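In what follows, structures are represented as structure tokens.
None of the figures in this text is laboratory data; all of them are computed from the coordinates on show. In this text, all values refer to a predicted model and were calculated from it rather than measured experimentally. Cβ atoms are built from the backbone, for glycine too; each structure is taken alone.
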Structure P
Amino acid sequence: MYIEVSQDFKKKTNAAIFSIAIFIFVYILLFLFTIALALGCIAGGIAIIAAKPMFLTLMLGAGLAGTGLFVFFFIIKFLFKKHINDRSDLTEIRRSDEPELFKMIDEIVNEAGTNAPKKVYLSYDVNASVFYDSSFWSMFLPIQKNLTIGMGLINTTTKQELKAILSHEFGHFSQRSMKVGSYVYNVNQIIFNLVNDDESYRNSVEKFANISGYFSIFAALAFFFTGKIKWVLVKMYNFVNIRHMALSREMEFHADEVAANIAGSIALEESLLRLELASNSYQNVLSFYDNRFSKNESSKNIYREQFFVMNFLAEQSEVESKNGLPNIQLSESGLFNKSKLNIENQWASHPSHEDRIARLRTLNIIKEQDNYPAKSIFKDFLETEEKITAKLFSQVKYGKQKIDLDLNEFQSEFEKQYQKDSFDKIFNAYYDNKNPDFTVKESGFEKETSFDELFSKEKVEWVYTLIALESDRNTVEAIAKKEYSIKTFDYDGKKYKQGEAKILVPKIQEAINEIKEKIHQNDSDIYNYFVKASEIQNEKQNFIQLYKNFGEYDTEYDEKYKLYIELMNATAFMNTKTPFDQIRKNFNTLKPLEEKLKYQLTIFHQNEFLTKDLNEQDIKDLKFYTEKDHLYFNNNEYMEHNIQLLIKAINHLPYFLHRKYFHKKKELLNLMKELEEQNSLAKIS
């Protein structure tokens, strides 16, 4: 199969290759400069010693020679760095293990006209990818490509969708531009090693400086030269990678076209649209067990649980099912994204799903569909799921013998947790990302409106339009201040230059004010609707008081969160190199803030609702911290155990604040839900 690449693809490939050539040229210049510097420093050092042999000239000459040698070693130190690829999270599978899967791979290889992967691995996650064994020397040797397939992906696709996704990956195999990716990978490794990974190098120079006060001057000089070299390399990193990312996005479109020709446009589109839900479901299961760690609970089969969560969440969002899987529509995937701003992300390696799907629909290649579950191609997928799950959980160090939850237990516990941590569907997501308006008042006159009208799809869209507009305004303001390095951007279908951004800000603000007024009026109508409903049911005082209490806590939350910010700022010095006397002063400054923290935590600790989700050890640590005075720095050393207690306590403050905020909001919304249910029953009777 031959698919002609576009002119844009060729142009971006040439640009990426050119950027690598420029890097090589700049690196050679730096290399020659350091050689010349080293030779000059050595010659200068010898000349100083020869001019008048004595201790002072010997130290100055040795120091100068050392400067040149250290700068030269800096530019070549990446050659001595070993790169070890950690594959402990991957499980290799062979043809004899899964013949049907390899049969599918063979079919794709033949149709794509490329080479088979050297090795095939299973990973834990919801993904498929090509990677290569790459080292500095692979810039000059053939790339050996490997294929990784995520268990969470196989678990949530049909055979045809899996074939489409793997065809996309083999589309990369067929691209000569993959070699460019290998070059960029190695360029990045070189730059990272030179710019960031230099702890051992710095230690060597500092040891040299500590030999003598004379040498410290030359060590500072070496750091001066290497600092300038780093600046050049960072500029080169940006230059090379921006061009490679542009090529990478074109490579994705090309690989999509390969996949569409092999498996059809629809299979790839549907799998792309489901990918986010499948991935979120997997992460939800992991988060569930993170919170169960203290109870020593684990999973026997995390992928059956992922499948349940995916369908459960789809059902909550009223997503239709197709072939036993959620069938996400493009309109649903962007339901809450109302942004009108479009800026090409120069650092994105993949185009947006919207752009990819638009291209797939343009291709519109129809193929016969095999809609059986992808897991059916495995000999025994259940056994494989359990094996990979056991490997995943083997990394967790439990205090006692772990307990595997069965699927029914997990389903029950997950549903309970979901209901506890979410607002009722009756409000149609209106309050998911906004609060009731605390400025509204009882109007004193009746306005004929219904609950369904107050929480209609149109009203919910107002909320998300406002969120998008405020985000757009902030971004455009940043563009106007030149915080983004871009020449043009699109807004509401119109192209703007960077200099025109400041003209656009007032227009967006005007739109924000208009939508805010609409939402405020709707919130006022909601408040008065429930004042009337609560009055009928003799709950008016209760409703008004809950509404008022939540409003007061909203203000209180902001004030108490400031304490958290102050504490984070006051303890930031512990992450940097700080003189001993300054450390002691900093801890003295911290004391008044710590007293406030202990007071707040003591109050929160007494609230069983807020602490019931904490494990036993966290509660013990919290009690110990608040009841005792702790020493954090002694004999010029940090007291690590006490420091950990302090950091843990500081991080508990926003946790408690958020939990209380959520509880008060849910308490109010639950009353509103009950009032509406009683209201509906009264109308029926």
Structure Q
Amino acid sequence: MPDVKKTEENNFPLYLFHEGTNVKAYEYMGLHKAAVDGGEGMSCRVWAPNAQAVSLVGPFNEWDEEKNPMEKISDGVWECYLPFVLPMYEIYKFSITGKDGKKVMKSDPYAFHFEAGIGHASRYYDIEGFQWNDQAWYQHKKEKPHYNQPVNIYEVHLGSWRRYADGNVFSYDKLADELIPYIKEMGYTHVELMPITEYPFDGSWGYQVMGYFAPTSRYGEPKDFMSFVEKFHEAGIGVIMDWVPAHFPKDEAGLARFDGTPCYEYADWRKGEHKDWGTLVFDYGRNEVVSFLISSAVFWLEKYHIDGIRVDAVASMLYLDYSRKEGEWVPNKNGGKENLEAVAFLQKLNESIFELFPEVMMIAEESTSWPMVSKPTFCGGLGFNYKWNMGWMNDMLHYISLDPIYRKFNHDNITFSFFYAFSENFVLPISHDEVVHGKCSLFNKMPGDRDQKFASVRTFLSYMMAHPGKKLNFMGTEFAQEIEWNYEQELDWCLLSDERHAQMQRFSKDLNHFYLEHAPLWEVDFSWEGFSWISNDDYTQSVIAFRRFDKEGNELMVVCNFLPVLREKYCIGAPYPGVYEEIFSSDAVIYGGSGLSNGAEIKTQDDEPMHGMEQSICLNLAPLSVVFIRCKQKKVRRKKPAAKSKTAAASKTKKTAASKTSSGAGTKTTRPRKKKAEPQA
């Protein structure tokens, strides 16, 4: 228990806080147990640089601001001590007299727990003492870096994945008991949680945060969430969380105008407000805000053993003119539109995180062409190790929504992403954002009748699984949820009583496990060494074919037919002579398809070169389907005899002639075989 005497050592965290380098400010700020005058008590600190007065209030002092006033100990930090320890779950707030003399009640920005309901008071909670049992998981992460491992993420909103029959949400414990076996059975490797940092408004889905150090009390208390994460680790599942350093809500109890003036936010509304979202933007130029935000990210990795952080709305941070009209934004010092302070913050964030947690996944939701998002800061990058591929997502959702008759005019939608696929470490996302606000579910984005919709979803997911990059799908996609996602109700699990939806779920499960079992689909995701085109230009028939490789050179061939048209004897180049086999098809009968199969004996046509290869294979491609092919038996080509010298050839000719003459054998002239025309794809 720390001594509260103001020694130079005890003031060092305060110095770092003001310097913007205290990456564990949660150990110093907020409410903590402490030794007070030789006894057990509590320390409390809050940053409110422009306040006239600050008091700690709650039931313990009858909300009387006179009983526990706080003293200003630096340029902005206020402090007080209690000669007793508050009971667990005790609520408290800060009574702050602003610069204008107005008093306001504020929650603790560093609180570890919050009350449920409209009061938004902070709760005292001791998060120490949880006995973690996930050492084996941490060892696994060290031995098998995620870069060359399968990553297939299941994105979840905890309040609407499943609910009780009466509409009440599951607890963290119940969610772990239900969600973990489902994820394991379905073959996902990670779960990504939409924000569980405490938030006041359900309709924000968690993206308007009030408690940056508190798991939401909607599903339980902090140690319940620790147990939730531990259970996932024991099952071999990584836990990623959404985190929002881009903006925060205007709720009176939160960070907005915390001391009566812009404190956490920019003072200039042209930088400090997102009108579209009704939120405020963090001031990345203030050291104390930088300490606050970086400490929040570190906190979840250290105290809750989170495996990855997806940073939300990075594009809104990077650009001063993001969603702003002319006259509504201020250029930077160089006259540009880049927010240089936000860039510096993100680089500092990632440097701090990777210094402490080298195995972590730091994922940027960045929707523009900002360069080197997932490159190291020492070479000018932002320092993340993954970036959501929003370009791929937009292209593909546009393409699959088209009437097939128009797809040949948009062929670049399915090929362009391959040409920049290795410029960043990409995650391919089909997230919650794509199935709300009138955008339709993935199923209902598909044109055609119901059979074609199901076939199109299977085709799209298969293509996505074969494409270089890690994968993410929002809950419900796996069984073709038909309506848009609604955060106020659980997914339509009742659909699984329909055979077609049950078949779709079976397909998703088998596809996920097929992905896990085949290293060429994930081991070399970020280099041309893991990918090669076979054919990318057959736009008239909307067919593409390519190869994926693992580190040992093992490979799979993938052929995608994006039209509802049967292609018989469709020929493509084959890398080796021999026998190939079809090992997975999205058109299998068990998935609701026609059952068309190329079987396990696809022999090469060794005298039919194609697509730059010396031989080819011919396939039957079902309408709207993807097939995975591999070579199961290579045929050794006989080497042509080496050219011989004229002298040796002449000598051999004389001997042969003499031999034929003596035996009475005649000579036979063999005409060269005419080469067939190359078939058109």
Structure from which 1.07 was derived, Rg/Rh (Cα atoms, Kirkwood Rh), for residues 128-415 alone, options P, Q: P
Comparison of P, Q - label where distance in nm of label points 7 Å out along Cα→Cβ at positions 96 and 232 is highest: P
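Determine which structure produced the value 127, 60, 54 for Cα extents along the principal axes in Å, calculated from the coordinates; the candidates are P, Q.
Derived from Q, not from the others.
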Label whose coordinates, when helix-only ellipticity at 222 nm (-39500 (n - 2.57) for each DSSP H run of 4 or more, over all residues; to 500) is calculated, return -22500 (choices P, Q): P
Structure responsible for 0.90, with FRET efficiency 1/(1 + (r/R0)^6) of positions 248 and 424 (r between Cβ atoms, R0 = 41 Å, to 0.05) calculated and labels P, Q on offer: Q
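When FRET efficiency 1/(1 + (r/R0)^6) of positions 104 and 296 (r between Cβ atoms, R0 = 41 Å, to 0.05) is computed for each of P, Q, which one produces 0.55?
Working: P: 0.55; Q: 0.95.
So the calculation was done on P.
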